[in-house]
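Readers should treat all values here as calculations from the given coordinates under stated rules, not as data from a laboratory. Fair warning: this is a prediction, and the values are worked out from it, not measured in the lab. Cβ atoms are built from the backbone, for glycine too; each structure is taken alone.
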Structure P
Amino acid sequence: MKKRKVIATILAASMLVGLLAACGGGGGTTESPAGGESTPPAEETTGGEEPSGDTTDWANFTIDPAQIPQEKLDTTLHLAVSVRGLENPYIATINDGMHLFSEYLDSIGQKYEMQVLDSQGDSAKEVDNMRQFAAMANGNAIAYADPNEDTIAYSLAEAMAESGGYLGTAWNKPADVGPADLTPNWVIHTSPDNVVNGYNIAKALFDSMGGSGQIFVVEGLLGNTANNDRVAGLEQALAEYPDIEVVAKDTGNWNTDEALTLVETWLTQFPDVGGIWCANDNMVTGAMQALDAAGLLGQVGVCGVDANTDVVEAIANGNATATVSSNGYLQGGYTLAICYAAWTGLLDVEALPAEYREFATPTVLIDSPEAAQEWQSYVPDFDFSRPFGCRVAE
C-alpha cells in the first residue's frame with residue numbers, strides 16, 4: 001500500500017480521507033502512519049446498523065454561521081470536558097481539543113466560557129460535576145464526557161438533560177443504553193474500536209518477539225468498556241499465537257505507579273519475560289520504569305494505547321514496541337462541534353440516523369521508529385464547520 005502522511009487535515013467532504021488517512025476504510029481499522037495497514041481479526045463492533053432510509057447527506061452536514069440566530073451568538077454558551085485528571089497526557093489532548101473548538105467559536109462570534117470537569121476517577125463526583133455544570137448554565141451548555149465507568153453514562157446524560165443542555169459521550173457506556181434513550185440531549189456516543197486496538201498492539205508485540213515467549217498483561221480499570229474491549233482484542237491475538245504464554249495478569253487501574261509495582265514484582269518471578277501488554281500508555285510508562293531498573297529496557301517489548309509523548313519517544317528510540325493514537329484533539333473538539341450544532345438549532349438530533357448517533361472515530365497505530373517520528377510532528381488542523389468529519393466512513 002502506498003505510504004500516506006499522518007499530518008493531514010480532514011477534507012471538506014469529511015470522509016476522513018485527510019486526517020489520519022489510514023482510518024478511512026472501516027469503523028476502527030488502524031494503520032501505522034509509516035506503512036503497514038493492520039486488518040482487524042473480526043467484524044467491527046461499531047457502525048453496523050442498517051441504513052436508515054434518510055436521504056440527507058449527513059456526512060456533509062455543515063454549520064453555517066449565517067443561519068445561527070443572533071440571540072444564540074449573543075448568549076454565553078458554557079462548554080466543558082468531563083475527564084479523569086489532566087495529568088494523563090491523552091486526556092490533556094481532549095482539553096486541547098476543546099480549546100481548538102473555542103477558536104472556531106471565536107471566528108464566528110459566539111460568546112462562550114470553558115471549564116474542565118475533573119472527576120479524578122470518582123464516578124459519583126463526575127455525575128455531580130455534570131449536574132452542577134448544566135444547572136449553572138441553565139440549558140446553555142454543551143459537553144464532552146468520558147464516563148469513568150460504563151454504568152454512569154446514562155446518569156451523565158440525564159444530568160445534562162435535566163437542564164436542557166447537550167452532551168456527547170465517548171468510550172464507556174452499557175451495550176443496551178445509548179443516545180436514543182435521551183433524545184435530543186444525549187446527542188452522540190463515540191469510541192475508537194478498542195477490540196481492534198487491543199489486537200493490533202498485541203500483534204505488533206508478538207511479532208517483535210518472533211511469535212513466541214512469555215508476556216505480562218497489565219489491564220486498566222476493571223468494568224471500564226475501553227479496557228474490556230482492548231483485553232478482548234488481546235485474547236483474539238493470543239488465539240492466533242499459540243506459542244505466546246501469559247504468565248502474569250492483573251489490573252494497574254490505568255495508573256503508572258500501580259503498573260510499576262506489578263511489573264517489578266513479576267520480573268522477580270519471571271525474569272525471562274519477552275513482552276508486556278498494557279491497556280494504556282500510563283501503565284506502559286510504569287512498565288518501562290520497572291524494566292529500566294532491572295536493566296531490561298529495550299530488551300523486553302512493551303505496548304499500550306494513547307500515544308503518550310514519552311511512549312512515542314520510547315518507540316522512536318527502540319525502547320517500546322507499539323501504541324495507538326485515538327486523537328483526543330479530534331474527540332474533544334468534534335464532539336463539542338456536534339453538540340454546538342444541536343444547541344444552535346441547526347442540527348435536528350431526532351432526525352439523525354442511528355449510525356450518526358453512535359459511531360467510530362479514527363485511530364493510528366504507531367509501531368515503528370519511523371511511525372513514531374512521523375507522529376511526533378503531527379499538528380491538528382480541523383474544520384469544525386463540518387462536525388461529522390470525526391466519523392469513520394463506513
Structure Q
Amino acid sequence: MGHEGDCFLVPGPVRMNQACLEAMSTPTITARGTEFRDVMARLNSGLRYAFNLTPSSSERKNQSWTGDDGYKVIVVSGSGTAAMEMVMANRFRHNDRVLVPTNGKFGERVAEMGSRFCNVKHLKYEWGRAFDFGEIEEQLARGNWEAVAICHNETSTGITQDATELAEMCQRHGVAFIIDGITSVGGLPVHPNEWGAEAVVVGAQKCTAGPSGIAAIAVNQHFIDRCTAIRNQDDSNPTYYLDILAALKKGDDDQTPWTPAINPAMGWAASLEYLKNEGLEQRWNRCALMAKGVRNLFTDLGFELLADEFFRSSTVTAIMYPDGIDDSWRTRLKDEYDTQVIGAQDHLKGKMFRVGSMGETTVSEMIEGCKRMISCFEDFGMEFSQVEVESYFE
C-alpha cells in the first residue's frame with residue numbers, strides 16, 4: 001500500500017500515533033493519587049525498554065523504575081535539554097574537569113551547558129566530521145578528568161558518534177561517560193550497561209514518538225553515589241526544580257518531586273507500548289533501512305551528504321543543496337507537495353536540508369516523501385536520470 005496524505009519527515013518532534021493522542025486527551029487527574037502512579041509505573045517500565053535496560057514491572061509499588069542492572073529511570077517534566085541540565089548540574093562540581101568533543105549544534109549545547117556547572121574542555125570539531133579519537137585518547141591519558149560527555153546522535157549534522165569506542169576509553173581511563181541520547185534512544189542501538197554509561201538522556205518527541213516537553217534519564221548507582229557525596233560535601237551546584245536527589249526520593253513510590261506533566265506522561269506511556277509491540281531491534285532496523293535508502297538514493301542522484309561516510313546517522317540524513325537552490329525549495333515542498341523536511345542551523349542555514357527517519361515513520365511514507373522531493377527539485381530545474389525509488393528501500 002502506498003502512502004496517502006502529508007509526509008512529515010522531520011527529525012523530531014515526530015508524528016504521534018492515535019493511542020498517544022487519545023491518552024493525552026484524558027480528563028485531568030490528581031498527580032498524587034494511585035491513578036497517576038499507575039501511569040508512572042507503566043511509563044517507567046516502557047522507558048526501561050526504550051533505554052535497552054533489563055525489564056521491570058509495569059505495576060505500581062513494584063520498583064517500576066529499576067531492574068537487575070541497577071539503573072534507575074527518572075522522568076523529567078521538561079524537554080531533553082532540561083534532563084541534560086539535571087545530569088550536568090547534579091553530577092559535577094564547579095572544578096570537575098569534563099571533556100566534551102563536538103561536531104554539531106547539539107554537542108556544542110552540551111559543552112555550553114556543562115560550562116555553567118563544571119570545568120569543560122571543549123574539543124570542537126568541524127560539523128559532520130568524526131571525532132579525532134587519537135586526540136581524545138591523548139587528553140584522557142593526561143589524567144585528572146572526571147568525565148567525557150557527548151551528544152551521541154547529532155541531528156544538526158546527521159552523524160552518530162562511536163559510543164563503543166568512547167566507552168572503552170572512558171573505562172580504561174577511569175572516567176565517567178555521560179550521554180545525550182535525546183535522538184538515539186529508541187531509534188539507534190544504545191547499550192548503557194555495556195558501555196558503562198553513568199547517565200543517558202532521552203527526549204520523548206524523537207525516536208520514541210511521544211509528546212514534546214517531557215524527557216527521562218537512566219542513571220547507574222555510581223552516578224547516584226557521586227551526586228549524593230557532592231551534596232553531602234556541600235560542594236554542589238545550586239539546583240531546585242532540577243534537583244536529582246529530590247527525584248530519587250520519589251522514585252520508589254512511582255512519583256515525581258514536583259507536579260508532573262500529567263497528560264504528556266500518559267501519552268508517552270502509550271507511545272512506549274507501541275514501541276514494545278514493534279520491538280526495539282525492529283525499530284532500530286526500520287530506521288536504519290529508511291536512512292540507508294535516503295542516503296543511497298540522493299547520492300545516486302548526485303547530492304552530497306554532510307556527515308562522514310562511516311558515521312552517518314540512522315535517524316536523520318543531512319543533505320547539501322545543489323548550487324542555486326536554497327530553503328525556498330523546502331517552502332515549495334511543504335506548500336505544493338504537502339511534505340515537510342527540516343533545514344540547517346547556524347552557518348549551514350540555507351545550504352542543507354535534513355530528512356528524519358525516526359519514530360513511527362513508515363517505509364511507505366518515506367518512499368512517497370522521496371518521490372515528492374525529487375519532483376520538487378525538478379520544479380527548480382534539476383534533471384535526474386530515471387530511478388525506481390522503491391528499490392532503495394527493500
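Comparing FRET efficiency 1/(1 + (r/R0)^6) of positions 261 and 309 (r between Cβ atoms, R0 = 30 Å, to 0.05) across structures P, Q, which is largest?
Structure P gives the largest value of FRET efficiency 1/(1 + (r/R0)^6) of positions 261 and 309 (r between Cβ atoms, R0 = 30 Å, to 0.05) among P, Q.
State the single structure among P, Q that was used to calculate distance in nm of label points 7 Å out along Cα→Cβ at positions 93 and 325, giving 0.6.
Among P, Q, the structure yielding 0.6 for distance in nm of label points 7 Å out along Cα→Cβ at positions 93 and 325 is P.
Which of P, Q yields 22.2 for mean count of other Cβ atoms within 10 Å over residues 173-180, as computed?
Q
Determine which structure produced the value 0.40 for FRET efficiency 1/(1 + (r/R0)^6) of positions 125 and 253 (r between Cβ atoms, R0 = 41 Å, to 0.05), calculated from the coordinates; the candidates are P, Q.
The structure behind it is Q.
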